[in-house]
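Any read-out appearing in this document is the output of simple, stated calculations on the displayed coordinates, not a laboratory observation. Predicted, not measured: the structure shown is a model, and the values here were computed from it. Cβ atoms are built from the backbone, for glycine too; each structure is taken alone.
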Structure P
Amino acid sequence: MAAPAATPTEHLDHQRLVALINSMSDGVIALSPLFYVVLANGAMLDILDLNSINGQLLPDILKITDKSGGPLDPVKLIMQNPSGYTSRDVRLRYEDGSSINIFISITPVQGSYGSTQSGGFVIIIRDITREKLVEEERDEFVSVAGHELRTPVTIAEGSISNAILLASKAQVSEAVIQTLESAHSQVVFLSTMINDLAMLSRAERGKVALEIEIIDVAELVEAVANDYQSQAAKKGLELKVETVGVKKLISSRLYVREILQNFITNSLKYTEKGQISLQASVENGGVLFIVSDTGFGISQSEQKKLFTKFFRSEDSRVKKEHGTGLGLYVTGKLVRLLEGKLEITSELNKGTTFKLHIPNLSLPENIRS
């Protein structure tokens, strides 16, 4: 039996949908559940440099690679990400060998109400080659500027530290010492910012190298805590450490330590009384690290923004503290690099808890043997 003809209303709705899609500046493809192109707008044809793609299979018209040039199968990409996929690190390759950077978003379309079948997929593509070029130039500038600034800032920090020591021995006025301490504090903040920007630049450019090794977890946790015991004591806070049944972890010592340091640093900044605890235990073939405090806490609305670049809380108590808004953003990138999982729970005026699960990674051949 032939399918019933579309009613005038359905035909009009289809025309409106086509007109709407064609008015979009982003490329749009509608796919059937079997990955055939049902509809594509003019912007998509321009991006793909094709005249017509209706009725064609997706892999035949969409040739994409990862940022390193490795080929990607768009159908596998969809099947491996059933809830949707979004990336700015994909390249579109043309027949002549040239390529462009693209933003790609793949969204599944739900079937009719009560149906368990897929309604197909919608793919949105945008040419971001120019944006990527600007980002690369910015990251290069940040990297070079950070490198050039690090030496003079280090010298300034050391010189001011010596001046404070000499001033205290010479019994100069308290006002002079306070001025020097204030200058020292600002230079230390500048040094932190330079380090954060340098790490951000490396992470954004994919140049964060992983040096996998066998980590003594108890030793690592104790070392991190020892680095901050004096700061905690100065604020009247108790810094507690606990390891439960955990001995070794195969991962990057440098980056696990940096992540934990970022959590402890934040807890120290935003906790005025009570305690900070650092725990480590065995969980799911890896190690679960928990850093909790009795600090200001973070509102539900701000928890979603916590790991975004340059985010700073609107809480007036937080604004009093120096911060770049980069520490937790870089932390999020390092967690993903280590294939870890991060969870945060927080309540205003009661404290915050970071739960970090780091799995055991594969050892390099030279260490394994």
Structure Q
Amino acid sequence: MKQLAILGSTGSIGCNTLKIVEMFPDRFRIKALAAKNNVELLAKQIERFNPEIAVLFDDQHAACLKKRLNNNKTVEILCGKEGYVAAASCKSVDMVVSAIVGAAGLLPTIAAINAGKEVALANKETLVMAGEIVIKKARANGVKIFPVDSEHSAIFQCLHGNNIKDLDKIILTGSGGPFLRKPVNEFDKIELSDALNHPTWKMGKKISIDSATLMNKGLEVIEAKYLFDVDINDIEVVIHPQSVVHSMVSYKDGAVMAQLGMPDMKGAISYALSYPERLDIKMPAPDFINIGALTFEKPDLTKFPSLGLAYSACKRGGTMTSVLNAVNEEAVYAFLNKRIPFIKIHDIIEQVMGRHKVVENPLLDDILEADKWAREETGRLNVL
């Protein structure tokens, strides 16, 4: 039986992971659950799965959870960064599902790796911010990282059984988001509800906005570079509105391997949890007859400049990717809180990136300092 810690248990990935655990109670057991501030849902998850540890963002929410659970003594309730690290490094845990949104997932994921835990990685920001450091730590500790993003799970599956030396390029697919067909001269009219209305995937708010700007695809490019140890120039993004082909790998003999499936995260999650086995999660295959056609097109970087900014940050290297991620988070949350318009997101990212003095070959402290600087600098623009 595999013992799990789920970081981000009340989010989309976390909830889907728990659905799989419920389907296979003889294979998985929950040892730790961590969330941000959704006390009510976390309490229900604790009552259902009886973990040893539960974590929330701060003392106030932890106190609310204790009250909600009537001071249940069977679960240790922790809070803050120390709590997330404790959950990630819990002695009885075999695998950590890293699904906290944003930069907050970096330190707990590193803690899991340092503790020798397998990692099912949904928090792409961990590799965007500190890819080289994280991968080196994983290798040094003999830790396997299994991708949970549908695109990276697809690449992982397409590479399986093949020699990485035979690879020509990775082809990351993306739906194009809700504004694929919207004229760029109408982007100033985009409302929050429009940006959250993803055409094919059900996701959390932050990743939905990232998908609408195509920044999510840019972050995935950086993640793929480190996960699969490939050059950034060997990663191509292709728009695929049907979201059936989750990604592809092209080999030097002209062969292309593609992984296809329904747009549902449970497939990628279950494969990460059970690799190399496949679980019967009752997921139907795509109905190709009714789908009719699968189409592909080049992304428009004029409409979606955030994707280009991600490529630029990755090519620049050093602390620039940490800055990219931090500013994007701040700008997206500003848009979610209706403080800036949609079209300002990429402008803010570009401005702050232009002001950053890159630290080459950064240590973890340099990366965290760049993250802090970028958030403060974003605030100084007086637009948030």
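A few notes on this one:
- For distance in nm of label points 7 Å out along Cα→Cβ at positions 291 and 331 computed as 0.4, the structure of P, Q it came from: P
- Looking across P, Q, the calculation of relative contact order in percent (Cα under 8 Å, 6 or more apart) that yields 14 traces back to Q.
- Identity of the structure behind 0.96 (criterion: Cα Rg over 2.2 N^0.38 Å, calculated), options P, Q: Q
- Among P, Q, structure where distance in nm of label points 7 Å out along Cα→Cβ at positions 251 and 307 as derived comes to 2.7: Q
- With respect to FRET efficiency 1/(1 + (r/R0)^6) of positions 147 and 243 (r between Cβ atoms, R0 = 25 Å, to 0.05), the largest value across structures P, Q is given by Q.
- Ranking P, Q by distance in nm of label points 7 Å out along Cα→Cβ at positions 35 and 187, the structure that comes out highest: P
- Origin of the value 18.2, where mean count of other Cβ atoms within 10 Å over residues 131-138 was derived from one of P, Q: Q
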